[in-house]
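Structures incoming, each one as structure tokens.
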Structure P
Amino acid sequence: MRENLEYWLVLAVARSLGRMPRGLARLLAGGLAFAVYWSFGRLRRVGVRNLELALPELPIDERNRILRGVYIHLGWQLVEFCRMARYTAENIQGWMRTEGLDNYLAAQARGKGVLVVTGHLGAWELSGFYHSLMGHTMGVVIRRLDNRRLDKLVNDNRCLHGNRMIHKDDFGRGLLTAMRAGQTVAILMDTNMTPPQGAFVKFFGLDACTATGLAHMARKTGAAVLPGFMLWEPGERRYVLHFGPEIEIPRTDDAAADILAATQLCTSAIESWIRRYPDQWLWIHRRWKTRPVGEPGLY
């Protein structure tokens with residue numbers, strides 16, 4: 001009963017936001033986001049703590065401004081997700097574009113597969129969708145939603161133009177199959193992990209337990225690795241899908257050291273993009289929850 005209620009509520013909101021003018025939809029979604037901001041104190045406190053840890057040099061007012069911006073961009077992303085079914089390669093001209101496509105095409109041309117390092121930055125749901133809309137399908141590693149009807153609704157939207165979802169419970173096999181076929185897969189690498197799936201690398205100068213699966217796969221298959229993020233560019237007033245230069249993955253006789261170094265390189269790349277667009281990252285996630293043995297918790 002509860003799953004059905006959740007499904008129909010989400011479907012009603014999605015249809016409403018998808019049909020109304022974008023400006024009005026953004027306004028309503030922004031209001032909803034601020035209601036969440038004030039209503040869910042735990043999330044707000046996590047965001048405040050994360051900003052204290054990562055950007056202590058900023059004044060409190062600036063950190064608060066960044067945190068409020070996070071909610072605004074989440075509201076905007078909700079609007080875009082609800083409008084995906086209406087988008088075509090023609091009607092998104094002037095609203096979205098790609099920067100650094102040559103980096104992606106060069107990586108793809110090697111024929112060993114492409115692993116896109118990404119995270120909960122900007123409009124991450126829109127990034128893979130837009131890339132497929134422009135003729136470049138990809139796989140995306142995801143976690144199944146507990147509500148299976150919602151899970152299907154969301155994934156059907158993501159796959160409208162040929163994208164494929166790779167579930168975390170099939171991570172290794174799905175990723176290996178994709179790389180051997182020379183395909184592209186995006187992996188969100190900015191969430192807290194626990195050993196042995198994660199290892200500690202530096203993220204904003206703090207030890208952060210980070211997934212090593214991408215590094216393992218890149219080293220094993222020779223796949224190209226590069227960062228990719230769909231970001232709102234205020235000066236242009238549109239979304240831009242950025243592909244950065246390829247990340248060189250070390251391949252020496254010391255596999256463990258290579259994997260740790262590659263994980264650090266990918267994490268540093270994510271950090272560099274967050275520093276450029278701090279109000280578009282998901283600061284309300286407990287990124288530094290897992291601590292090295294003997295260290296006290298940070299939350």
Structure Q
Amino acid sequence: MCCTSGWPIPVERARVAAIDDRIAANVIPLQVEPWLTTGANLPEDVEGTLALGDNGHCVFFEAGRPGCAIHDAKPASCAHFPFVCLIDQRGIHVTLSHFCPTSTSLLFEHTGPIEVVEGPSPLPDLEMLEGLDARDALPPVMPGAGERLMSFDELDAWQHDRIAHASIGELQADDIAAFNRARAAVPSPLSWPAAPDQLESIWFAQVAPAWRDFEEVLTRYAAAKAFASWSLYLGGGIDAAERTARIAHAVVRVECARQCRAAGRPLDRELLMNAIEQSDLLLVHYADPEALATSPSTDRRRD
């Protein structure tokens with residue numbers, strides 16, 4: 001998905017020579033010249049972006065081949081996909097973008113409790129993962145305690161509680177308003193399509209009958225949205241993180257209705273997978289995270 005999405009992938013200067021060496025040694029059996037697109041106003045450590053083919057795919061990707069042709073020298077952005085990292089004084093917290101089909105499939109295949117686990121870096125060759133670096137930030141304000149800041153132990157406890165009670169309910173009256181807040185966070189020239197017409201009719205005819213069949217999957221998705229939320233530091237702390245999670249719930253409900261209407265059939269595993277992937281394409285990759293974190297609150301919390 002990352003290789004075929006047409007995204008401008010920056011290439012660090014340090015990786016250009018390694019890629020050129022592989023091309024010169026015919027390690028890469030693809031016609032890739034010119035493989036690097038250069039331009040003005042690039043970051044100091046970036047040489048350019050990976051060129052795209054006529055189909056919008058990365059020039060180092062060929063459908064049917066076993067992976068990326070420059071896998072061991074690929075740019076950092078490629079290596080980080082689908083990891084979404086929050087770095088604060090507690091450590092490095094890693095969740096996943098479910099725009100990646102493998103990440104989405106894990107929501108369906110996981111067994112056992114939902115919990116935060118400790119493990120090694122997903123990218124051991126990198127000294128530091130990329131993500132939101134909040135190591136110099138104070139923890140958020142404790143809800144209901146005036147202006148007292150939470151301790152990081154209290155923040156951990158809150159996060160574990162949110163994960164333990166994660167759920168995504170039925171269609172809500174303010175779902176379109178919440179969905180539109182996600183759309184409004186998408187910077188120009190990007191855009192996201194409006195919610196389908198007659199959302200409520202589509203929901204009750206094609207989504208609602210099967211919704212509870214996927215309750216465990218939806219609960220895992222909700223838990224993923226409660227973990228390592230950038231909104232804790234980009235927005236108003238706990239309130240912003242909970243608001244962003246509610247927006248995510250609305251987005252996945254709307255995208256389920258869109259998928260069912262487009263396919264002309266009730267919700268099933270394939271359509272739910274597509275809806276989750278599209279939801280994270282909007283929430284993780286299209287929407288500006290700061291704009292999403294500071295979006296106005298929804299009228300009522302009903303999930």
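Please treat every number below as a calculation from the coordinates, not as lab data. Just so we're clear, the structure is a prediction, and the values are computed from it rather than from any experiment. Cβ atoms are built from the backbone, for glycine too; each structure is taken alone.
Calculated for structures P, Q, distance in nm of label points 7 Å out along Cα→Cβ at positions 18 and 210 is largest in Q. Among candidates P, Q, the computation of helix-only ellipticity at 222 nm (-39500 (n - 2.57) for each DSSP H run of 4 or more, over all residues; to 500) that gave -11000 used structure Q.
When Rg/Rh (Cα atoms, Kirkwood Rh) is computed across structures P, Q, the figure 0.98 traces back to Q.
Taking distance in nm of label points 7 Å out along Cα→Cβ at positions 42 and 170 for each of P, Q, which is largest?
Of structures P, Q, the maximum of distance in nm of label points 7 Å out along Cα→Cβ at positions 42 and 170 occurs in Q.
A value of 1.17 for Cα Rg over 2.2 N^0.38 Å, for residues 138-233 alone, calculated from one of P, Q, originates in structure P.
When relative contact order in percent (Cα under 8 Å, 6 or more apart) is calculated, the result is 19; to which of the structures P, Q does this value belong? Corresponding structure: Q. When distance in nm of label points 7 Å out along Cα→Cβ at positions 74 and 290 is calculated for each of the structures P, Q, the largest result comes from Q. When mean count of other Cβ atoms within 10 Å over residues 146-153 is computed across structures P, Q, the figure 14.0 traces back to P.
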